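Student: Just below sit the structures, each encoded as structure tokens.
What follows draws every value from the coordinates through simple rules; no lab data is involved. All figures in this text were calculated on a predicted structure; none of them were measured in a lab. Cβ atoms are built from the backbone, for glycine too; each structure is taken alone.
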Structure P
Amino acid sequence: MTLNARFWFITLCFDAYWTLAVLGRERVVPALLAGALLALILTSAWQRKWVLAATLLGTAMDALWCYVGAVEFAGQSGVPLWMISLWLTFSCWWYWLFSQIKATPVLLALVGAVAGPLAYLIGWQLGAMTWLMPPYSVLLLMALGWMIYLPVISLPLQRRGTG
């Protein structure tokens, strides 16, 4: 994989979107929805159903963590719209990124177990959520969830021979 200017531009755009979502939350939902819709429109047509499935699965994972009393999103009882928008944009970015790289399911599980909880740790530090369990419990739960989530959502691209 060559890390060209397009890779860095798209990744930096996603990072800026993530930062806007975590810091702005409910105050910037219209902008987040517009960005998520644009990302979905720019996603190749055959990937859109997989992007939507990955969004639904990620949102369900967050909802499960809320339900079991591990996290709460900034005073919300469930998964807020800003987070669902973030899931949609992440899913679009991930499918684009995964089409650019080669990764085995084991590598994806390891990346998920580290990067997923790290994003939530930063979000927690920025006040986007409250952890209702001890941090080590929440991080372990998230690591387990992400080490399953990332390889599972990557299956359609692996089967197609991309990535």
Structure Q
Amino acid sequence: MVNTTKKLINNQVVRFVLSAGAGFLVDISAFYLFYHNLLTQKTYHVFEATVRNSTLSLAMSFFMGVMVNFLITRFLVFNESKLAPYKQFVRFISVAVIGFFANLGAIKILIQDFGIYPPLARIVAALSLFFASYFVHKLFSFSLSLRHHAVQSNNS
């Protein structure tokens, strides 16, 4: 049992799942709080644009989740990266911005076209983009090859 637990903790994908899960919990919890308790109007005017409650809730909660996810990912998942921390952060945020718009599009379709409850649509959208984010962050945000971890694990 101890060996199995140690192997799981040493597995980079498992650590990424835990990191993303922590960010996801922050994101989903904040989304729910913003959507139901803090942003009670259906629409808001932001910089001359009318923005739906769900869109504004997503923007704020997504950023909170990304910050938590970056910190955990940087220190516990891809800590062997030699890339400067500010470059990691800029790259991570760049990927997150693309992910934000992918989430926004998915949520819009799920809510407006399929009539799915917004907090549930947020969960479905996030889960649908999870697996791609592991590879993008590993290769781009932290500049690690796909073989890096496999080679390192085999040498242990």
Structure R
Amino acid sequence: MTNIDIPRAPLPPFSRESAVLKVRAAEDAWNSRDPERVALAYTLDSEWRNRDRFVTGRTAIVDLLTRKWVRETEYRLIKQLWAFDGNRIAVRFQYECLTDGQWYRCYGNEQWEFAENGLMRRREASINDLAIAESNRRFRWPAPGARPLDHPELNGVGG
């Protein structure tokens, strides 16, 4: 992982189209389950609130995601644009994962704030987990990997 901030298009201020692109790029990176790849989209001093965890900086982000994906296997995520304004984007998301033999669907909202170079400098995530049966899974594309282009967004898969 590099220690420099390489700009990440699209840059703020966001239009609807550029915000959708930013959300899909984030979704694709997270679905790679590569903590270092994901962390490159954040500023060196990015601040996160993830559930009840508060972390600062790329190294801490990599550590958090590494632990997450060791525990949460078979991870598949869909993010959807909720709102945008200037350098801020709000998303809602769902992901499914297998943890200690139990399938979960996790529902959440994120608030993102971006630096001028398009890197995220702040991420706040609120997440709730719902135990599900394997037969109730909605996200079944090969993992790790991006959601197929023909797979519905959240509006098409249900609450």
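Student: For distance in nm of label points 7 Å out along Cα→Cβ at positions 41 and 105, which of P, Q, R scores largest?
Tutor: P
Student: Taking helix-only ellipticity at 222 nm (-39500 (n - 2.57) for each DSSP H run of 4 or more, over all residues; to 500) from the coordinates of each of P, Q, R, which one would give -7000?
Tutor: R
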